[in-house]
Structure P
């Protein structure tokens, strides 16, 4: 796959937006909101499957290399945190969002929402599976049902954010097309 300078700049920009999204916290009662999922979804839709994945992998590599880019910091030991599965999910989710978008298009809001929600489901599936494995194997905690039930408010919050992202990205795509035409 040949990558242009423009592609490199866009991939780098979305990796940087993931860092920013990890540190933007909207304080809601009992449910802090970060914008990582929002920027992950944007990367998948706007960059496509391969470049969206690449932007997320760069974000993950930066964090595992020790840069404090994740919500809780960084470093190789982050892989032992149950929440690391969601970070893995961002990479897979961006790829799936881009892939679904490439297959069905994003000309309508409904198609954009389908693309976004397909990635959201993947992000949460990866996050839950990883949290289950780390909780059971590494931490030795058998109460994984409570862990999985505790994500429901976060899933609802992210579903709302992904719906907002769908509306914003749909308008953004139209503006990009107009700008490229001129």
Structure Q
């Protein structure tokens, strides 16, 4: 089990680095496009396509950025029930939560993929580029989160002494002390 934990950690860390770089690209591209669009519009040379492409990058930023936040345990969660539960049930709640999130992410990948592929025939309103490039960020972000969630689940099963490292979300309170 420790070997599987090391493997899932390496995979999770690797895709997190790629997702972070992609997120940075999206942020820089949106910033440049918006500033360029505003400046050129002020001098009478507005770009008709800059708003649409910036919107596409923002969609990518939201979904890929969600995976980066997920890896860093920055997503919101309701920890009240976990914190108030007796110690033996806390771990069970965390494992059950990971399984439910894995199932949800699996559905998101599957149906997000099929939605993106369906959009391959649909073109942007201003930019004649297939919408698949924008919509593919949905299954991509869900797939990246699925990898991180798998790592968290394996961590909960393999490492009983450091459960807060493998929680889907942790607050400042939980980070400073061990939950279980």
- line: Value 4.9, calculated as distance in nm of label points 7 Å out along Cα→Cβ at positions 43 and 155 from one of P, Q, is from structure Q
task: Could you tell me which structure in P, Q was used to calculate relative contact order in percent (Cα under 8 Å, 6 or more apart) as 29?
output: Q
- line: Value 2.8, calculated as distance in nm of label points 7 Å out along Cα→Cβ at positions 35 and 67 from one of P, Q, is from structure Q
message: Matching task: 10.5 is the computed value of mean count of other Cβ atoms within 10 Å over residues 27-34. Pick the structure from P, Q.
response: P
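We did not get these values from a lab; they are worked out from the coordinates using the rules stated. All values derive from a computational prediction rather than experimental measurement. Cβ atoms are built from the backbone, for glycine too; each structure is taken alone.
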